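Take a look at these structures.
None of the figures in this text is laboratory data; all of them are computed from the coordinates on show. Remember, it's a predicted structure, so these values are computed and weren't measured experimentally. Cβ atoms are built from the backbone, for glycine too; each structure is taken alone.
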Structure P
Amino acid sequence: MRSKVPPIAAATVAVAAASVLMAGAAHAFGTVGHLAEHEHITRAALACGTPGGGPDCVEPRSLDQVAGMKGTFGAVGSPDNPLTGEMLTSAAHCDNADYVEGPEYRPEDRRRATAALLDCVDYARARVRAGVRRAADVLDSQGRVKPEEVSLKFSVIPPHPANCSFNRVRGRVKCDVIEEFGRALHAMQDFYSHSNWADEAAPGPIGVRNPPGGRQDDISPLFALFGPEPSDVPGWLTTGCFDAQAAISGERAGCTDDGRTRLKHAWINKDHGVIDPRTGAASCVENDKNVCTSRGQAGEDFARAVRGAVDDTRRQWRDFATAVRQAYPGRGDLIVCALAHDDPVRTCR
């Protein structure tokens, strides 16, 4: 078993999460803000009528649950919801896998960083596989879609709201599957924003404040979540440090080790920018103002992070649908249809 990143004390997490929320700070692609980067990435990747939507594209009301909509986190944004307890869970955001060759880090720090990144991959793998296991329950013993388990309409009996509640409590099957899938998407999408996989360094010396860029054009093989479990990562691959002190202070403090300053999330993330939810086109400019982070402004770093996240979101849905079909021969097509369609009792046969 791989070593895990030590958990932060629950009380510290609660204080830090509340502080982050009150300050309006974020350490991931946005969710409920007006730029809503996680939502727009997910819509651009999965919506029917988009270039990559494909035959299993997700219809509008169902996509609202996966991606969220104005004022809601949705499944993909739920790890950023303070009520779920995952705001400072490193694996849910691919944080704290930081390492840059130089005086700030020791050789053993590379091993720690590798373990932290593989923990993020493990988190996403566990989520999609749990979703596949739960997915079979959208059908009854006769192989028919259960209306009460897929409905996105308000109902008193059984009691449920029109929208899913992503609160880690078991509910309607469709909502539970979407929740697991969305949590995996969140970690994967954050990987492209929080790491140097696709980006390039800013002009100037390479170091902890300006880590090297990987400039990878393809999606990462690490997130082949239904393939063999990865065992290692490239030595240059890094994300940023984001601990409780960083959360409370808005990254003015925290992320130090024996007096050495670690690579901070603030110095590598590409969390903010404008994304077209139909095409995935990305820009740093909103109302003549540059809204990207410092790293996002280097070259085309924000656009490269978004492109990786959109492409990998499509890969995740294709792989998830394939895994469902393989797990449930003869029923898989109907299950996938029930998850992606807004009125599956009527439209899925």
Structure Q
Amino acid sequence: MVKYYTRACNFYYGKISKQKIKKKTSLPLHGNKLISFDTIELITRRNKKIIKIKDVKKIEPKIKKKILKDLKEITKPKNLKNIKFKTHPLLMGILNATPDSFSDGGKYLKSNSAFKHIKKLKKDGADIIDIGGESTRPNSDTVDSIIEWNRVKSKIKFARKNKIYISLDTRKSFVLKKSLSYKINLLNDVSGLSHDNLMVDLLKKTNIPFILHHMKGTPKTMQKNPKYKNVILDIYDFFEKKLKLLRANKINHRNIILDPGIGFGKNLKHNITILNQISIFHSLGFPVMLGISKKRFIGDIAEKNDSKDRIGGTVATAIYALQQGVQILRVHDVNEIKQAIKVFNKIIFNI
């Protein structure tokens, strides 16, 4: 049986978008009239077909039913508990309370330096701050749960006192459970809820919003020659299967964010394909997040081995993601990305 996938493409922005919607030649992305599309790419594992929205009615009934179902998910507004999405992506600032993260390992392990950075991230415009105590860079080892919790505890407490929307970056139910008294807002588990069997049960009991992340293998093994039949469709199928499993486990809320996991078990070609076709994930009906900040794919393209020299590539990727309707960007340099988005919005959206 052939499986069909629907990817929104050929986007319009600002006044042009509103005009297209008014003329009924374009559909709003996520209900946002400032971003719309008039074309879909109908994809199978064997071929692709470009179809104008106005021509969907001509498609054979069985396939048309699938396309219309996907279009409903693509066009409806996306919601998340206590978060309001805007015309541009929300920014998730990064606080690595670790000695060995790839970009800033050791800088914010001590509480005083971490507190200063949390304040800076908030001042620079971070909508969310992602706090983690375990590096999941390629070839990294698993950190003991107690050590991980001790690294993040004071930082979470400080962020809560400063009324920050807190994302907890952990794969471990022990760390999540310990953080509950601090009322964290979001769980970011890079293992896709696969590392710890108790995580799903804990999420079911607490109803905490979470990020469903894709990673092939583990941090220790993920970059050892990763292979896919079709990277974009394999990740799509992973999300679909995982969402079905979560529903079977009675996690019925819609407070879920999808992250295809740039750099987590992907080579350069995989990463570029995901970014190029990122809008396919809108048809799953959930907000999409990208962690693109200073990643190795930027260094590979720009031939810059030092992660400190990858801000330009991060900005370029962020602006492209904005144009594809990505709702959240996880970044180190909040001030620079915020500035780039403001300028871009003024130019193209005139807002």
_Comparison of P, Q by relative contact order in percent (Cα under 8 Å, 6 or more apart) - largest value held by_ = P
*For distance in nm of label points 7 Å out along Cα→Cβ at positions 53 and 197, the calculated result is 2.6, so let me know which of P, Q that is.*
P
*For mean count of other Cβ atoms within 10 Å over residues 93-100, the calculated result is 27.6, so let me know which of P, Q that is.*
P
